[in-house]
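A short reminder: the numbers here are calculations on the coordinates, not readings from a lab. None of the values given here were measured: they were computed from a predicted structure. Cβ atoms are built from the backbone, for glycine too; each structure is taken alone.
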Structure I
Amino acid sequence: MSKITVEQEPPLFPNFRPSPGQHAFYDEQRLFWRVFRYAEVQRVLSDYSTFSNDRGGLDPSQPQAATRGVSTNLIAMDPPRHRLYRALVTQAFTPRTIGQLEPRISAIVHSLLDAVVERGEMDVIDDFSYLLSITVIAEMLGVPTADQEQFKLWTSDFFEITTPVAALAQHELDLYFRGIFAQHRQVPQNDLISALLTAQVDRQYLTEAELSSFCSLLLLAGNDTTRNLIANTLLCLDTFPESMTQLRADPTLLPSAIEEVLRYLPSVHTAPRIAVADTMLGEQQIKAGQWVMPMLASANRDASQFSQPDLFDIRRSPNRHLTFGYGIHFCLGAPLARLEAKIALAAILARLTDIQRVRSVPLEAVVSPIIYGMKHLPITFVRRNRG
């Protein structure tokens, strides 16, 4: 099996590899530490007593002390509070529970392919991966899938993170969910929102702010990362066509291929933390109060952990990438993202052949300090004859 070297990567693929011996450096312009190596990134993700998720906000240039300890966002909490809130939704995202969604996910996938298969072309994101991911998470939550165009705008704006546009999207989404909560209180449904409305933490019902934060996180993260995972997989398979050939010859490689995409072209850049105690990372001293950005994509290319890390190899094993995080904040939606991607890509490979990216349309990356993906990914294909 031949592999494609890093020199053959298209320019859009970010250079995730740190300089030899580089473990961390302080970004004077952005006011945070970038951490590169696998061991240090893993420590930052898991050592919450030193590297806290309870940041208050997401802008290193703004003071955090006033808002720390009051976050209503699950991913901005530390134990013991984090454990209590995460437990409210854990059962909805176990592999067993998610597995029960397989028939519904498959039906959505084939419906979306039915709509484009005769055209011989589609935008992977606009026509497929976004519609799949937003429909699944909207149905789980209990919000109208008819609002998916508005969700798309909010998602795009929100993941700018620190801009006024992001703040406005967060405010509008908060108002939207408060209206949804009122509807569900009048007519409870068999969905996550109705379950959260009756949930209690320390014998207290969740506040409107807590409910809104919970649901916003699930809606935004639940659709954006999965959307990008599916698109990034097709981009990698197009860039490295020998991998596509291997997959068609042996479809059982699909789960391994998805893991390699998660490692090689992850849909998440980083998971910000703030140091709450002085500490050392390699030879660098990190001081309490400083922001720390564990660079997930860089850790995924660390030669001490991955053999030939710059090669895209869908047979790679083991593949202990850190794209879904590590420790107590390991991505709650990982089983759902993996299942959606597996079903979607299996159907695409089964129903379409001669898949080619439309190279006359330049690739444009999503602008976000946290999320990585394409704004559009147009492809052409030929319908595969059944039988």
Structure II
Amino acid sequence: MTRSILLRPIQKDPMPRRLALILFLLATVTAFAQQHSDQAWRFAVSGDSRNCGDVVMPAIAQSVKAEHPAFYWHLGDFRAMYDVDEDLQRRYSDKLSLTEYRQIAWSDFLENQVRPFDPVPVFLGIGNHEVAFKTPTDFLAAFGYWLDTPELHNQRVNEYSVDTSLKTYYHWRERNVDFIYLDNSGDDGFDSDQIQWFEHLLARDKADSEIKTLVVGMHRALPNSLACGHSMNGDIGGEHPKSIDSGRRAYADLVQWRKDTQRFVYVLASHSHFYMDDIYQTDYWKNHAEVLPGWIVGTAGAKRYRLPELPSDVLTQHNAQTKVWGYLLATVAPSGEIKFEFKKLGVSDVPDSVRKLYGDFVESVCDKGNVDFGKHDPPPSCFDK
């Protein structure tokens, strides 16, 4: 017996309908991306959170989160390391030995200074106190999670470098801005490998028309700033020619990049425990290249320093402030231009949970105390013409 098979006509998906759906989806994605790129956005940055960082950093985190930034960037010196930080001395009732302290200092930093920023992403930079009693290898091991995020990992392994191992210097791209962290934690400045990496990166960014801005962060300010006495020039009696030469070379590279591209360049540092803006407005850079926009924001809890011995009108012009807590809030325009605002904080900004834990220590030590009266006189290289 033969069975008859009833064949139903094949229903074809009409191409015009499918094409229309694809075009609609593409248009939606494009419109979203365009809308996203046409909006200003923010990030926050500061450095030097030793001594009273467990008190001040939660205040910074609370303020930063209210601004809804893309990320927070720490420019180094998480814990003192040469001695027990005052905030930890208080918590452990002066019973924490130096050896015990060094075993827990970095984990304490992550728990009490980084965690409060959640869910805002945090990027960490190395400072001189990170290598004072430990090594760069120790730093990479302790903070590898924050140095090998998908953004940093992909930039490192998928671009140009033959050596894809984790480094203490890095960069990542956020929209149309390239953020670059340079490691000058050591007294000898940037080594030749880092300079080569940096100049290769600048060449790539120069050829990339989508990159509109460079933001270069580091711990010590580049040489010959208004805060020259505590920078890559070194302190008086402790100048390091390699540091000075490599720092001046990096500065000149950035000036050349800005001239060649007509795009934006901004330079951020901490190390000096005060706030100051437009720090490269000096005779040296006016004579040798040009002035780059630059800031010092070492105001995240470390013992506050004296301001540089400059005329009072110069300090006022450059908004110089010490005995303050705070951070820089940066607003990035669609053009790539960035406006920086110093957000000054006080005792009232410290979260209730922290004030309850520390009591009057918050005001008596971290606010009214916590100062370093030592002088950072400029070495001879600061007077180079």
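A compact table of results
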| item | result |
| --- | --- |
| Entry that produces -10500 once helix-only ellipticity at 222 nm (-39500 (n - 2.57) for each DSSP H run of 4 or more, over all residues; to 500) is calculated, selected from I, II | II |
| With distance in nm of label points 7 Å out along Cα→Cβ at positions 40 and 72 derived as 3.7, matching label from I, II | I |
| Source structure (of I, II) for distance in nm of label points 7 Å out along Cα→Cβ at positions 144 and 256, computed value 3.6 | II |
| When relative contact order in percent (Cα under 8 Å, 6 or more apart) is computed for each of I, II, the largest belongs to | I |
| Mean projected area of the Cα convex hull in nm², for residues 96-247 alone - highest-scoring structure of I, II | I |
| At a computed 220 (volume of the Cα convex hull per residue in Å³), which of I, II | II |
